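Derivation of every value follows stated rules applied to the coordinates shown; laboratory data play no part. Please read these numbers as outputs of a predicted model, since none were measured by experiment. Cβ atoms are built from the backbone, for glycine too; each structure is taken alone.
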Structure I
Amino acid sequence: MDLNANERIEDLQLKDLRIIQNTEWFCFGIDAVLLSDFAEIKKNSTVVDLGTGTGIIPLLLWGKKEPKKIIGVEIQKEVADMASRSICLNNLENSIEIINLDMNHLNQIIPLHSIDVVVVNPPYVEFNGGNVNPKSNKAISRHEISCSLEDVVRVASGLLRHSGSFFMVHRPHRLVDIFCLMRKYKVEPKTIRFVHPKAGQQPNMVLVKGVKAGNSELKIKKPLFVHGEDGQYTDEIFEIYGMERK
C-alpha cells in the first residue's frame, strides 16, 4: 500500500485490522472506539456511518460485530480516499463501502427507510462556536461546517427502516438539542450513557441510542469512567479496547 505525505499505518489491535492515518489531519479518538462498542448491531444488519472520516468506525464495527454491510459516508474527497485505501488494505471491499458524498444527498443512492442501523460521530462544535478555517480538514471534522446536528438526525431518520436503530456520540451540553431533534424526526431516544474522564468529574461525552418510531421510554445506563484514581484506564476501558492490563 502506497502512502501519501504525512500518512502512517496504525495497528488497531483487533483481528489484525489496520488503518491509514494522516498526522496533519483529524485522527480518530476514544469517542469512535466507545461508539463502536456502544452500538448494538446484528450480523445480518446493514449499517451506515455518517461522516465516517478515515473509516475507523466501519473497521471497528466489522472487527467487533461483523454486520452484513457497512457504508461509510464522507464529504471530504481526500479523507474518503484515505478511508477507501484502509478498506482495501484490510481486504474488506465486500463488506465495507466508502461513499464520497454530502450526506444531504444520500437519498440519491440509498433508498429511504432501507437501513437497519445508523451510527454517527458528528462534529461537536456549532459553526459559530469559535474561529475556524472552513477549508481545514480538522475544522470540518470538529465544527458544523458541512453538516449541522439537525442534518445528521434528519438524514439518519430518512435512512432508517421502521424500528431501526440510531447511535451517536456527542457532548452532554448538546443533549437537549439532540433529544428535540430526534423527536422532531421521529427517532425516539431510548438509552443514554454518560462518559466521565474519571469519577468525581463532569461527563465530557454522551452515548445516545434512538429507535425510529419507537415508544417513549428512556433508560440511563451506569456512567462510564475512562480513568481511575491512578490515572490509568479503568478495567472497562481496557475491556472495550480489547487490551490486557499490564
Structure II
Amino acid sequence: MDYILILSALILFFASFTQGLTGFGFAMVAISLLSFIMDIKEAIPLAALFGLVNNVYLIIKLKAHIELRELKSLIIGAFLGIPFGALFLSKADPDLVKTILGITILLFVLSTNLNLIKQRQINSNWGYLCGVLSGLLGGAFNINGPPVLIYFYIMGWDKFKLKASITGFFIFSSITIVIMHIVTGVTTQKIFFTFLYIIPVVVIGMVIGHSLFHKVSTKLYNRIILIGLTIIAFFMILR
C-alpha cells in the first residue's frame, strides 16, 4: 500500500505541475499513469478530486483575468452536449472516434504552424459549437479539452486571460464530475483518505507549475498549448 501511495503521489505531483504551468492536462496525465498502478475505477474519482482542487487554486490566482461573458456560450453548449455524449458517441466505435478526433487536432496544429489558421477575435457564437463538442466528448470519453483549447487559442488572448478562461471553463465540469462521483458512490472512503494523504504534494506541484507560468511569454505559452494539443492527439490515436 505504501508503495502504491508513493507512486500515486509522484504521478499526481507531475500532473499538478503540468496543470499549474499550462492550465490543462491534469486528468490526461493523472488517469493515464494512475491506471497502471490502480483500478481505473479508483483512478478516475481520485483524479477528479485533485482536478477540482487544482482548478479552485488557479481560479483564485487568476480571478482578475476571468470574464464570465466570454465563457457563457461554451458552458451553455457543454451542458447541452454532455447528456447526449454517452447516448450518441458511445454507440459509435470509440477507438475510431478518438482516432478521427486525434487526426483532426493534428491537422489543426499543422495548419496553425503553416499559418493557414491565424489567431483572431472570432464571433463568440462559435463558443456554443465548441461547447457542445466538448460536452459530447466529455460525456462519452471524458475528453472535453480539445475543442475548448482550440477555441481559446484562436481568440489570441494574452496568456493570463487565456489560462484564466481555460480554468474558468474546466472548474464547472470539475464540480459537476465530483458531485456525480460522490452522489453515485464512486468516490469511496478509501479514495477520500488517499486524497487527504496526497493533497500536500499536489498543492506543491501546482504552486511550482503556476510560478513557472509567470516566467513564460504569451508567445511561448501559445506554443505550449499547441504542443499539449499534439500530445493529446497522439494519445488519442495510439491509445
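Given 2.4 as the derived value for distance in nm of label points 7 Å out along Cα→Cβ at positions 176 and 192, which of the supplied structures I, II does it correspond to?
Values: I: 1.1; II: 2.4.
Attributed to the structure labelled II.
Taking relative contact order in percent (Cα under 8 Å, 6 or more apart) from the coordinates of each of I, II, which one would give 15?
The read-out was computed on structure I.
Hey, helix-only ellipticity at 222 nm (-39500 (n - 2.57) for each DSSP H run of 4 or more, over all residues; to 500) derived from one of I, II reads -27500; which structure? Display every interim value, and only then the final one.
Working: I: -7500; II: -27500.
Structure II accounts for this read-out.
Comparing volume of the Cα convex hull per residue in Å³, for residues 16-55 alone across structures I, II, which is largest? Let's see the in-between values first.
Details: I: 98; II: 49.
Answer by largest value of volume of the Cα convex hull per residue in Å³, for residues 16-55 alone: I.
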